[in-house]
Structure 1
Amino acid sequence: MTGPFQGGPDPPAVSAIVVSYNTRDDLLRCLASLAAHVRLPLEVLVVDNASTDGSAHAVRQRYPAARVLERTANRGFSTANNEGIRASAGSQVLVLNPDAEVTAGAVEALSARLEARPEVGLVGPLTRSPDGAVQVSFGPDLTLLSEWRQRRLVRAVRQRRPAALREAEAQASREHEPDWVSGSCFLARREALLAVGGFDEGFFLYEEDADLCRRLRRGGWKILFTPVAEVRHALGRSMERSPGRARREYRKSHLRYYRKHNGPLSTALLRAYLGLSALLGR
């Protein structure tokens, strides 16, 4: 072993995949949290999407046992994660955003849930903002009605409205089986990911997590949320770096999800809503 992450011939218990695009400082904090808090045999793969901020070099210097896969072009979050999954060896795969940090015991708790429940293909943790406020990191399948309801809660939580925070805390206080959990952090069985072909690479960014969870459930796997594992996530930081492109990719991914799962009428209604939102500058 060289440094805090696993090297050598023994297979890891968990392979962590971190996809990075110009997130050097966040990425190093993310890896520091893995180094400090994970006691399972851990393999770390950083898939760098053609960053120009020295991310790959910084990781190699600070964490020489981490594997860095440098891409020559940014082909998106889903494609990069699939590359990392194919290159990894663990029977459990931790997908982790570079702007997220695990807390002590979180990965072990997620792993224990997979070990205890063989029907679960993917498990997600409780996520909080850096200031400790709960985040909405799971929910029902995306439909026009469910999204309207969830968006109201998410907006109110971001505004730190007390009633919304209480509601979100209550929802996140119990272990349950939602339709999807956030791709900012989850632990999945390699077997389950391979069974459904991994992420749909048609999603450049956004909605790929809800799509993956839906396909896993369709394949007979259960999705689990558990509050016994906690992660801190600087939600929205990636969008701040390139807000115009982030909005475009969100709209494209949103429409792709609806075309795949919700039929032509819902897709047409969503297209009209997104068009109106664009005209209004939202």
Structure 2
Amino acid sequence: MLLAITLAGCAPTSILTPQGAIAAANRTILLNALTIMLAIVVPTILATLAFAWWFRAGNTRARFRPDFVYSGRIEMIVWSIPILVILFLGGVIWAGSHDLDPGRPLPSRVRPLEVQVVSLDWKWLFIYPGQGVASVNALVVPVGLPARFRLTSASVMNSFFVPQLGSQIYTMNGMETNLNLVADRATRMYGQSAHFSGDGFSDMNFVVTAVPVAQFNAWASRARQKGQVLDARGYTWLARQSQDVRPYTYRAVQPGLFDAIVAQRLQPAPGPQQGRGGDPHVSPGTAGTR
């Protein structure tokens, strides 16, 4: 019953229900580490209960040795088991950190999809340079095609995390980080900010939709038919603080915009301490209208 209650907290959007190869490997590391730690935790709990029962006041067979000082056999057991646990955990972590290096390209015969990610206050911008479009708070990726994410932040440090796809990685202003992920099946997933970044943090999440390649191409084609153009002026407006932003797309993106954000050729956003303001759905030239 206790196990069932504990597992009730494992939502279908958690890391325990992976939808990609990286997430599956992350789950394996998590379960391996849990097994190794239980190998010492469970015997310790059982030994504690056994010692408490055997050396109870009413057990006349228990030996009372007030002058006991040292036992080489006990010392060997006490020290060898934790050392073995540390060695096993260290081995799992070392192998995983190399095999699942976020910047390491995934093996594939086709060119990966490049997605440029910018964390803003408090929303996510996804730029598809190969398709010439962009989206806010909505990430669409093709099934089976590796996605190479280039990530940065418009203001404060943040963290990009799609639990069912895999590794979490930080975004930092004036810096670029890289992450390679792949979705194994068509599905909808939950993405989020995993680092507190101010008042709008709780609403800083997005929907990840994994679709077949043909549907992804159709989505990009539809995105090019409507919406605004994301240029330096539009980005400056988008970077203003806003909360609970509905997903939408841009029909075109100024070339080199992401690199300009990373190199800070575009002014960094003020950050949460400066107060809120702005609605990214309203362009500077159409203020007050939808």
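Where a number appears in this text, it was derived from the coordinates with a stated rule and is not lab data. Since the structure is predicted, the reported quantities are computational estimates derived from the model, not experimental observations. Cβ atoms are built from the backbone, for glycine too; each structure is taken alone.
Could you figure out which one of 1, 2 the value 6, 23, 27, 17, 11, 8, 6, 3, 1 for P(r) over Cα pairs in 10 Å bins from 0, in percent was computed from? This value belongs to structure 2.
The value 20.9 for mean count of other Cβ atoms within 10 Å over residues 105-112 was derived from one model only; which of 1, 2 is it? Label of the originating structure: 1. Assign the value 27, 18, 16, calculated as semi-axes √(5λ) of the Cα gyration tensor in Å, for residues 65-208 alone, to the correct structure from 1, 2. For semi-axes √(5λ) of the Cα gyration tensor in Å, for residues 65-208 alone, the value 27, 18, 16 is produced by structure 1. Each of 1, 2 could give FRET efficiency 1/(1 + (r/R0)^6) of positions 73 and 249 (r between Cβ atoms, R0 = 25 Å, to 0.05), but the derived value 0.00 comes from 2. To which of 1, 2 does the computed value 16.9 (mean count of other Cβ atoms within 10 Å over residues 49-56) belong? Considering all the candidates, the number was obtained from 1.
Match the computed value 2.7 of distance in nm of label points 7 Å out along Cα→Cβ at positions 113 and 145 to one of the structures 1, 2, and report its label.
1
Here helix-only ellipticity at 222 nm (-39500 (n - 2.57) for each DSSP H run of 4 or more, over all residues; to 500) was derived from just one of the structures 1, 2, and that gives -14000; the source is 1.
One of 1, 2 was used to compute distance in nm of label points 7 Å out along Cα→Cβ at positions 33 and 257, and the result was 2.2. Which label is that?
1
With respect to FRET efficiency 1/(1 + (r/R0)^6) of positions 161 and 233 (r between Cβ atoms, R0 = 30 Å, to 0.05), the largest value across structures 1, 2 is given by 1.
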